[in-house]
1. Using distance in nm of label points 7 Å out along Cα→Cβ at positions 24 and 168 as the calculated read-out, with 2.2 as its value, let me know the right label among I, II.
2. Have a look at I, II and say which one yields 18 for relative contact order in percent (Cα under 8 Å, 6 or more apart), as calculated.
3. Matching task: -6500 is the computed value of helix-only ellipticity at 222 nm (-39500 (n - 2.57) for each DSSP H run of 4 or more, over all residues; to 500). Pick the structure from I, II.
4. For distance in nm of label points 7 Å out along Cα→Cβ at positions 224 and 256, which of the structures I, II scores highest?
5. So Kirkwood radius over Cα pairs in Å, for residues 16-63 alone, computed for just one structure, reads 11.2; which one of I, II is that?
6. Out of I, II, which structure matches 16.0 when mean count of other Cβ atoms within 10 Å over residues 80-87 is calculated?
7. To which of I, II does the computed value 22, 31, 26, 14, 6, 1 (P(r) over Cα pairs in 10 Å bins from 0, in percent, for residues 152-207 alone) belong?
Structure I
Amino acid sequence: MFTMKIWGDRGSMPTPGPDTVEFGGNTSCLEVRCDDRLIIVDAGSGVRQLGDKLMREDIKRGSISADIFITHTHWDHIMGFPMFTPIYVPGTKLRIRGPISYEDDSLETVIGSQLSYRYWPVRQEELSAKIEYEQIKETTLDLGDGIYVTTKYLNHPILCLGYRIEYKGKSFVTVYDNEPFSNVFPTDPADPNYDEDAALEGEEAAREENEKLLRFCQGADLLVHDTQYTAKEFVSGKVGWGHSSYEYGINVAHKARVKRLVLFHHDPNRTDAELQELELFYQGKIRGKTSLEVEMAREGRTFTL
């Protein structure tokens, strides 16, 4: 069986409290099951509860083994790692992969530095689990057992990867954190920095990158897409922050002929009531116009592909 469960869907920072009960307040963490194989996408604060579940259930069947894919190393996507109980248990085997930007530090150093006395009472060197780290770029990985993972660079302030997991003819895709690619060169001839060739080249480059994203998502059975803002919020002050709007995410999914879209990376200020209202609004906007199924991410929700 090929399933995906949401353990954290909030962006930027955890937001516990009475206003985030329905949709969740933990930061990003997804559990993917390909029959007996466990894949985890991101180790935000939601990974703590996933770890507790693994200790209650999976460990009865033997030592815990998992492939962990980190979309990028912003803190909301790795902050739960020190509270992931299996890392303290002998016999646990973890293969952690993800991108690293221009910094000199390795993936192991970036994630593991949280486990230092400055921030945490246990050091990385004291963990009982066997952990392997691998820095990855755009590639396709064969994990064995018929599982393939393809990566795609996204548009974010640091290097960030989307993941396409394929198993038994089905596909699950993540596209977060991501902002639509746009021309970074002046396009107004009146601008003193305007250069016609640069402007045209910038337009073509942005178009090509957005087309690559559509191909990456093409025909996915399930797509989890960054939708932190509305289109109005995005253009009124969020350009360059590295996130998408609901409108853009829905448009990508529709053009790519995705079957089901999950709206993800909820803004930390968004309440349950607001998310419910937005979900109904966008479902209403597309009703009768597409076969695409759209819903807000909810912690605890499980999808079977």
Structure II
Amino acid sequence: MTIAPPAKPYAKNANPLQQLQSELSQVVIGKEKPIELVLIALLAGGHVLLEDVPGVGKTVLAKSLAKLIDGRYQRIQCTPDLLPTDITGTNIWNPGNREFEFLAGPIFTNILLADEVNRATPRTQSALLEVMAEQQATIYGRTHPIARPFFVVATQNPVEYQGTFPLPEAQMDRFMICLSLGYPNAAEEVLMLQGINQRESGRSIAPCLTAHRLAELSAQARSIRVETVLQQYIVNLVQATRRHPDVLLGVSPRGSIALHQAVQARALIQGRDYATPDDVKFLAPYVLTHRIVTNSSKRSSQIVDAVLHETAVP
């Protein structure tokens, strides 16, 4: 049995979320903003879609996050022949007691990496819908709860289309945040090369936060003050996407809720008990863009930029 290393002895009054952010930054070099966005989604109870090319650290980020919160990690390599039961689990016959027993799938974890999720068929992709939205899975008529925290990090390669199945709007709407890690700059890549020997020697990552403490912080995030004028600002942004002439499908009410929860999480990470318009403006491109379907050559990111520019800030 493997015993996890003890939590690190941080200063008593230190912000545990900033400590978590700092530790991840030591593992995934030069990605401070993406790391902040991933932690915002985790704290707010959402999920993240990484649209990125291979080899930029997506798997390392997910595995390291699981270790730092002392949680379980599972990885699904999505392929066209992957079945829904490969994700959720199935019943198997036990000849000893002559009964069916439930064999849990990889969704019964804390951090789930769904690699190249758009290579799975729509039927298999749909197996994630219930668990991402409701923290439970209904399998053969029985509902199985999923332990918290439950956090999906899904990836897809934006430049490969052959053999892929685009995620439907309902699936995209389940992701709180969509972002890209991107390539490192030259200085960051040198730092990565200098750290190769350390990584190969098995640098241990000790937990700095427990799942129970993370749940407490998530509850604390939901109590962060968001003034009514700021809530109206969020609604105005969302409704502006629905009225835009180049938009076929605007941001859903789930998007409004996601943006509200995300700004609360960002405020808590930064040590504030209140949200600001800057939180909304920072997060809107990452929370709203992937929920928009355009009816013209304009990209959804251009729509969000225009809406942010045209909507009055409180």
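Please treat every number below as a calculation from the coordinates, not as lab data. Just so it is clear, the structure is predicted and the values come from calculations on it, not from any experiment. Cβ atoms are built from the backbone, for glycine too; each structure is taken alone.
1. Label of the originating structure: I.
2. Values: I: 18; II: 22.
Attributed to the structure labelled I.
3. Working: I: -6500; II: -12500.
Working through the options, I get structure I.
4. On the way: I: 1.4; II: 2.0.
Structure II gives the largest value of distance in nm of label points 7 Å out along Cα→Cβ at positions 224 and 256 among I, II.
5. Values: I: 12.0; II: 11.2.
Label of the originating structure: II.
6. Details: I: 22.1; II: 16.0.
Only one of I, II returns 16.0 for mean count of other Cβ atoms within 10 Å over residues 80-87, namely II.
7. Working: I: 22, 31, 26, 14, 6, 1; II: 15, 29, 30, 24, 2.
So the calculation was done on I.
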